Structure P
Amino acid sequence: MRVACILVLVLAAFPLAATTVVCLGDSLTAGYGLTEDQAYPAVVERLAQADGRAWRVVNAGVSGDTTAGGLRRLAWALKAKPDILLLALGANDGLRGVPVAQTKRNLGEIVERAQATGARVLVAGMQLPTNYGADFREAFAAVFPAVATAARAELLPFLLAGVGGDAALNQADGIHPNADGQQRIAALVYAALKPLVDAKVP
């Protein structure tokens, strides 16, 4: 009994290290038009805490960022020593008409560099509005699963699933999720992250 009590005291004094998740993204991740605690990374952290999980979720979202911008600041993002990197970039590439091959190359390099540090990567897919040409839309959407497959990374098929195109879940611009939309995204991201984090637990 005494040994058990000592063990409990030791565990309380030295809690299990938190799992660090870094969300590398653009305005969808940064929470454009909202407070930081309304953006999905903060909501994901609260969902994890409610489940008794010691997660630290870092919001590395920058409004307007492209895959090229994400690649340039990747070293900064990796200073957090993430166990998991959620890669949620590419939307601005598509909206600006960046060649698909360039987007794919940038995403692939981000994944490769993150994996080289020991982090697991979850690639978040993105889709373009229907007013873009069908060929470009299809080629763009195909980039994300292709990058994930090539790097043996995990894939979240569409970051805005159930949110994109729904006026009730987006701000007046029709592009950026409102607080309710961010809650939906957080639930989706959390469900995708849980098995990745659990797989890293010894």
Structure Q
Amino acid sequence: MSRKSTPEDIVGYCAENDVGFVRLAFCDAFGRQKNVSIMSGELPRAFRSGIAFDGSAVRGFEDSLHSDLFLHPDPDTFAVLPWRPDSRRVGRMFCAVKTPDGKPHAHDARSRLKAAAAEAKRKGMSFRFGMELRFGVLPADGAGYMDTAPDDCGEDIRRRICLSLEQMGIHLSGSYHAGAAGQSVIEPRDMPRSKPPTA
């Protein structure tokens, strides 16, 4: 198993590899991803004390008693976004949402999932999660399940997505045209523990 990444690994990687911006990502209570982009020079502060944001403006977080919330980045989730420019590159980390006293916010799904997994482990159980990315390409083509070009108009789009995901360390088991017109599927496979970024 690879060792976990440290904040120092991420700060050093960004300095050595022209990463100028880092998106700190989290989800609202309804699963919609949000983010704030910080300059990479702000990473030490983000790791040390978190980056503040107004929780009252986020759907599902609107509790006025907890409007001041903080994003605490997880260094194991760092990835460079390959579709952003090569100069002053853009990285991304997923974050825990915490209250000013350092406690997980009640509606932070990531923290709740970690707590549930820890409770399951204490009881001798474990979680395994899988997903399938299904999306439509417009205008819709006339292809069906696992059809190929020329009927399948999504081959090139899936290829580009798969190559970008691979650059981010997300391993895939396959991709294909689904049953509905214009519908594509990309299937990630089990991912190993994140490795510290390398040059």
Structure R
Amino acid sequence: MSRFPKAHFMISAASAAQFPPDEGAEVAFAGRSNAGKSSAINALTERKALARTSKAPGQTRLLNFFEIAPMQRIVDLPGYGYASVAATERRLWVALIDSLRARQSLVGLFLIVDVRRGIGTRDAQLIDWAREDDKRVHVLLSKADKSTRLERTVALKTARNLLGEEASVQLLSVTDKTGVTDAQNLLVDWLAPRQ
């Protein structure tokens, strides 16, 4: 049985005015286009199509809010690094994402990074963006099943050395379920009501 049986899509927000009320807790999911962000959301929520997946990059264009339990949300951010997105659209995303960071309900960021690419400049910038307001950051090195055991070990060690205390990191494969339970546990912990 799913840990999030009531998970459902709420809204695709094109402006901060469309965001759900700033209450409860939410975790943003971000990553480069085609890093496996939507697949990670589906795996963690144990839903096949909660977030739309596509082989074509740049499919998430708005901020998509999903309620996974009462007063607990996931926010799917647009992927970055997709060259064909217009500059005006990129500026809209920056404004939207900055509005998201200002919300009291935003407790952290899950950053999805393809294990074969490693943490790049834009990934590091997003970590800095989250850490400016002391938001927690957890990096999911996705598509772990597509690399060898040695490559995974090296990628994990490299990421941990690079991130230090700025973020936690783990391997994830939605195909063979590597790391799914660990990531779910962390998500549940972050979204739990605070006393």
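Only the coordinates and a few stated rules stand behind these numbers; no lab work does. Just so we're clear, the structure is a prediction, and the values are computed from it rather than from any experiment.
Quick notes on this structure:
- Mean projected area of the Cα convex hull in nm², for residues 119-158 alone derived as 2.7 - corresponding label from P, Q, R: P
- Among P, Q, R, structure where Rg and Dmax of the Cα atoms in Å, for residues 103-142 alone as derived comes to 10.6, 34: R
- helix-only ellipticity at 222 nm (-39500 (n - 2.57) for each DSSP H run of 4 or more, over all residues; to 500) derived as -15000 - corresponding label from P, Q, R: P
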